[in-house]
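The next part holds the structures, each set out as structure tokens.
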Structure P
């Protein structure tokens, strides 16, 4: 993935497949919930403090909403090296959506 100004980045399909990445080990479905649209993006660079980092996320070719949580969250096992992503459709219902996330 070409992201020269990001410390970490990932392009993810709605089915949680990692399509491209920089300093990201893996993307999995959230384990602390059974709702759709919950993803766990594991950052591989241990020098990145997600709790204080600027994190930007956007949906790819979909209408809806996206939230990126940089601090530990129960949906992703409260891991400190993982960004929790929650996506929904344009009506606010939980939904699987493709997205891109970057840590600046």
Structure Q
């Protein structure tokens, strides 16, 4: 028996049922859902620092995408904006750490 108190992917309740698990859940209102998404994102990023797993990376991307949707952006808008920003400002592949400007 575990206590999770976190937002989960849509298919998790069905998967738990298939495993014969009993569980409690609720459907969150928008404001609480947004907070739960951010909390899960923070936890996933923190876990990813140790695990370095693809699963945590994908979970973080999906959580960020869902947060964007909560603010009214479509997945297409998010991806288009990411691509535009990457073209204009570049990506993080050079690992440049800006210390100061003068």
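Coordinate-derived values only; no laboratory data. This one's a predicted model, so the numbers in the text were calculated from it and none came from an experiment. Cβ atoms are built from the backbone, for glycine too; each structure is taken alone.
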message = With distance in nm of label points 7 Å out along Cα→Cβ at positions 18 and 90 coming out at 4.5, pick the structure among P, Q it was computed from.
response = Q
query = Out of P, Q, which structure matches 0.96 when Cα Rg over 2.2 N^0.38 Å is calculated?
reply = P
Structure from which 20 was derived, relative contact order in percent (Cα under 8 Å, 6 or more apart), options P, Q = Q
task = Assuming 0.9 is distance in nm of label points 7 Å out along Cα→Cβ at positions 26 and 82 as calculated from a single structure, say which of P, Q it is.
result = P
ask   = Given a computed value of 16.0 for mean count of other Cβ atoms within 10 Å over residues 58-65, which structure among P, Q does it belong to?
value = Q
task = Given a value of -19500 for helix-only ellipticity at 222 nm (-39500 (n - 2.57) for each DSSP H run of 4 or more, over all residues; to 500), point me to the structure among P, Q it was derived from.
result = Q
